[in-house]
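Okay, got some structures for you below.
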Structure I
Amino acid sequence: MADYPQTPLPSHVSVPEFIDPIFRMTTDSGIELRRVKHSRPRRRFTMEYLGKTANDMHLIRDFLAAQRFGAIPFSWWHPTATDAVTFAATSPIAISYNGAHGLITNQMVGIFSSPGGNARNGFYTVTRLNSVQISLNGSVSIGTGVGTARVYILAATGVFSEDTWPGATVLRGPETLSPIGGQTPPAYNFSVTIEEQL
C-alpha cells in the first residue's frame with residue numbers, strides 16, 4: 001500500500017472531523033432507538049498547502065492521480081502533530097499521554113522514538129485503557145522511558161467533491177518547474193482532504 005507523501009509538508013492540518021453514522025428506528029409508541037453503524041468513528045483531515053512550488057503541487061497531484069482520486073487506499077501519519085508519551089514496563093506496552101489522547105480501541109498510532117534504542121518504533125493498533133493511556137497491541141516491554149507518538153491511519157482515501165480535485169489557486173507565475181528569463185517562480189495554494197476507512 002502506498003504512503004501519502006510526507007514531502008512537501010502541509011502548512012496546516014485540520015483537527016479531525018468525526019464521521020459516525022447512526023441507525024435510527026422509531027417504535028409504534030414513538031420511542032426512537034439509535035445504534036451506531038460501526039464499532040468506532042472514522043476521521044477526516046484537511047491538509048492545506050500554502051505558497052508551494054509547481055514541483056510540490058506535481059508531487060501531490062501525481063500521488064492522487066496514481067491513487068485515482070480516492071479509489072485506492074493509502075496509509076497516512078500526521079506530519080505536524082507529535083505527542084510526548086511515557087512508556088510503562090508492561091507487555092503489551094502501555095503508554096501514557098500528558099492529557100486525553102482521544103483514541104478509541106482498534107485505531108492506530110505510530111511510535112517514532114521509544115526507549116531502548118528505538119527498538120519498538122513502528123505502527124500499532126491500540127487498545128484504549130482510559131482517557132490518557134493506551135496499550136500497543138502485540139508489543140513487548142523493553143522498560144520504561146519517554147518517546148513520541150503520532151496519529152496513524154492504515155487505510156485512508158482522498159475525498160473530492162464530485163470526484164474532482166479543483167485546480168490550485170495561483171499566487172504567482174505559470175505552472176512551470178524551471179522558470180527562465182524574466183519568469184517569476186510560481187507559487188500555489190491547494191488543499192487535500194483525506195478520510196479514514198475501516
Structure II
Amino acid sequence: MDPNLTDTDKVAWLVNRGTDLFQRGSYQEAATHYVAAIKLAPEDEATHFNLGLALAKLGKTEEAKQAYLEALRLFPDYPEAHNNLGNLLANQGQLVEAAEHLTTAVTLSPESASAHNNLGALLTRQGKFDQAFTNFAEAVRLMPDYVEARCNLGHAYLVQGKSYEAAAEFQEALRIKPDFEPARRGMARVTQQRPVPLAPVPLKP
C-alpha cells in the first residue's frame with residue numbers, strides 16, 4: 001500500500017484487499033485487513049460487518065457476534081447484519097433473540113430469500129410450522145434455484161402430510177443439485193410414506 005495515500009484511500013484499499021482475500025478463502029488475512037481499516041475508520045458499519053463474516057468463517061463465533069453488534073450499533077437497520085447475527089444466535093440455541101433479529105431482517109429486506117429461509121428454519125425449530133412454511137415458500141418464489149429453501153419447503157409439506165408436493169420440491173432440488181444429500185433423504189422419506197417433521201437444512205450466514 002502506498003504510504004502517501006490519504007486515510008480515506010487507505011481504508012478503501014484495505015477493505016478491497018480484505019474482500020479479495022475473503023473471496024479466496026484467506027479468512028484470517030481478510031480479518032487482519034478489516035481490523036486495520038476499522039482502526040482508520042471505526043464508524044464504517046460495512047467494515048465491521050465484513051469483519052464479522054471473516055471471523056464467522058474462522059469459527060470465532062463470539063468475536064463475529066461482537067462485530068455484527070457493532071455494525072448494528074452504527075446502523076440499526078442493517079438487514080444483513082440482523083440476518084447473520086440471528087443465525088449465530090440460533091446456532092447457539094438462543095432462539096428467542098435469534099427470532100427477533102431474523103424477523104427484523106425479513107422486515108427490512110423482504111426481497112431476501114436467505115432471510116426468509118433462515119427465519120423459516122428457526123420457526124421450524126420453534127414448532128411454528130405454518131409460519132415456517134410461509135417463509136420457505138417465499139424464499140423459493142424469490143429464488144427458484146435456492147436448493148436449501150426448496151428442500152426446507154419439501155420438509156414443510158411433509159409436516160402437512162402433502163407427500164406429492166414434498167416430492168416435487170425434493171425432485172426440483174435434486175434437478176438443481178443432484179448430489180444434495182438433504183433432498184435425497186427427503187425423497188427417501190416420501191418413498192417410505194412417512195410424512196414426519198424433518199430437521200431444516202442448517203442455517204447459513
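Derivation of every value follows stated rules applied to the coordinates shown; laboratory data play no part. Predicted, not measured: the structure shown is a model, and the values here were computed from it. Cβ atoms are built from the backbone, for glycine too; each structure is taken alone.
Could you tell me which structure in I, II was used to calculate mean count of other Cβ atoms within 10 Å over residues 63-70 as 20.8? Value 20.8 for mean count of other Cβ atoms within 10 Å over residues 63-70 corresponds to II out of I, II.
Among the shown structures I, II, from which was the value -0.33, -0.75, -1.06 of log10 I(q)/I(0) by the Debye sum over Cα atoms at q = 0.08, 0.13, 0.17 Å⁻¹ calculated? Traced to structure II.
Calculated for structures I, II, mean count of other Cβ atoms within 10 Å over residues 15-22 is largest in II. Each of the structures I, II was assessed by mean count of other Cβ atoms within 10 Å over residues 39-46; the largest value belongs to I.
If Cα extents along the principal axes in Å, for residues 79-142 alone computes to 29, 25, 14, which of I, II did it come from? Source structure: II. 25 is what came out when relative contact order in percent (Cα under 8 Å, 6 or more apart) was calculated for one structure; which of I, II is it? The correct label is I.
From I, II, which structure was helix-only ellipticity at 222 nm (-39500 (n - 2.57) for each DSSP H run of 4 or more, over all residues; to 500) = -23500 calculated on? This value belongs to structure II.
Once FRET efficiency 1/(1 + (r/R0)^6) of positions 55 and 167 (r between Cβ atoms, R0 = 25 Å, to 0.05) is calculated for all of I, II, which comes out largest? With respect to FRET efficiency 1/(1 + (r/R0)^6) of positions 55 and 167 (r between Cβ atoms, R0 = 25 Å, to 0.05), the highest-scoring structure among I, II is I.
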